[in-house]
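Some structures to go through are shown next.
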Structure I
Amino acid sequence: MHAQPHGGSLVSLSTGSADHGSRRPVFCVHAVSGSAAVYSVLASALAPEFQVHAIQAAGLEAGGVPHTSVEEMASAYLAVMDNELGPVNEYLLCGWSMGGVVSFELARLLERRGDAARVAMIDTQFPTPFAEPPSTAAFTRWYMRDVTASLGSPMSAFAADFDRLSQAERLGTLLDHLKLGRGGDREWWLGEMQRRFEVFRANLMAATEYRPRPVSAEVLLVQSSQDALPVSGWEPVIRGRLTRVEVPGNHYTMLAGDGVGPVSALVAKHFSGPARRFELA
């Protein structure tokens, strides 16, 4: 019998003070790393007006299995949201990078069952399939760049023989860069990094293979000024109002430190106003 993916988990990042019941929930969907932690600074910035919950990917827990498609993720995450918080008048969905892709599919599922949604996509590239399947070494480079850039210690140079190294040796260079696993816990860290790598690879493949279908939600698309990711392509599948805004910084600084200020202000404005119901045509 093969293990099946769980639905993922809902992590409450900001439920606020005693009056939090009057504040509407925002659901932030994990990026390619699968972790909810990336939204901690954004959650603090949104806390005065909103409750903030983040959805963490299946597969990060020991023995877990990652999802293999965006459709599968969205269906599972919607069930988690319903089970944890119950019905919501209008769903406020937010996602950075790949998280915007899954948020978009969540909006489609919500509309299909008659619920309204608004979506904030933060530096979300329109899905593009790989011309050919990447090697494990290529995925590992992307994983290592993502991890180190997220932690503010970018890793750009790799050994000339990187492709010929074993996977444990590749991940070992990441541990060395991050100064982790220098004692007797190195094997544990290698196992942890390998599990997170598998989630990263499954999520990246799922995102690139996803083919968006039209939604009627209002969508905010926030783009970083430095990286200029190819975010065009969303226009034909967004049937509601689309607002595009560029903010200073790069892909990783948008949700860190002072860089989150302009992003949180845009997201708060997009999600403000009375809740609406979606009516099926």
Structure II
Amino acid sequence: MDRVLLIDKPAGKTSHDLVAAVRRTVGGPRKGPGVIRVGHAGTLDPFATGLLIVLTGRATKAQSLFMGLRKTYTTTARFGAVSSTGDTEGEITETGVLPERPLVLPTGLVRQRPPAYSAVKIDGERAYARARRGEDVEMPEREVTVHRFEELPAPPADAFAIECSSGTYVRSLIADLGDAYCTSLRRTAIGPFRVEDSPQHATVEDGIPLGDALARFLPSVDLDPGAAARAASGVAVPVPAPVEDLCEGHVLLRDPDGPIALAQPRGGLLKPVVGFRDR
């Protein structure tokens, strides 16, 4: 049950809807000992489509790593109008104001203000809940990284490809181009995972085993039985020479039975910080 599911989310469904659907299929108790945890690695708005990563079992322990991967989107925009939500679901106001061409598409470090209709928490409550009550929501600015922002050849017109860091709001990137809002938004990739690799009707059995998924973007170390037993108990193990230069972040420790732990380099050793084995 320790799986990484790639799901092509349809429009109109929330990320929570899909997580709940997977949770209903995994079996086991809903509460208490033996419960199988299910979570996701990055929300998609209901109007958006594309790749949603759902994690089951011990894979949820690595949620922050999956959430931190770069995201890639394609989006279309309409200029000359603004939306209260930044997309087609909001109140649309026609302005007729069009941006100068060619468009200036920002890359690198970008300061942006998330939309008021977003899942960001303000004083412990989701911003969209406050906005729907008609409250004025002051969203704090954040710094994100836009690795790629390019206009795609028509058709359709005003289509863009964006590769960005976790936490970036594509709706804000489009709105900051002028009087504009997103008319479609599709997430095509999360790190090395691609939406075209997601089955049409994903089940837990279709999921990628946790160790295989982590090895797609983390350096990995195969341990002998003695070192594997120590690592499973949280004891640091030596850093093999071939991975010394790669140990700037997390390293996957594994043996023939699968993933043992995520480890970090500390003083020439790899210290397990997230364990995947029962001690």
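For which of the structures I, II does the calculation of mean projected area of the Cα convex hull in nm² return 16.4? Write out the running numbers ahead of the final one.
Working: I: 16.4; II: 17.6.
Among I, II, the structure yielding 16.4 for mean projected area of the Cα convex hull in nm² is I.
Using the calculated result -4000 for helix-only ellipticity at 222 nm (-39500 (n - 2.57) for each DSSP H run of 4 or more, over all residues; to 500), pick out the matching structure from I, II. Before the final figure, lay out the partial values.
Values: I: -11500; II: -4000.
Source structure: II.
The value 27.2 for mean count of other Cβ atoms within 10 Å over residues 92-99 was derived from one model only; which of I, II is it?
The correct label is I.
If mean projected area of the Cα convex hull in nm², for residues 140-251 alone is computed to be 9.0, which of I, II is the source? If you can, show how the numbers build up before the last one.
Details: I: 9.0; II: 12.0.
Clearly, the read-out refers to I.
Laboratory data are not the source of any read-out in this text; all were calculated from the coordinates shown. If you're wondering where the values come from, they're calculated on a predicted model, not measured in any experiment. Cβ atoms are built from the backbone, for glycine too; each structure is taken alone.
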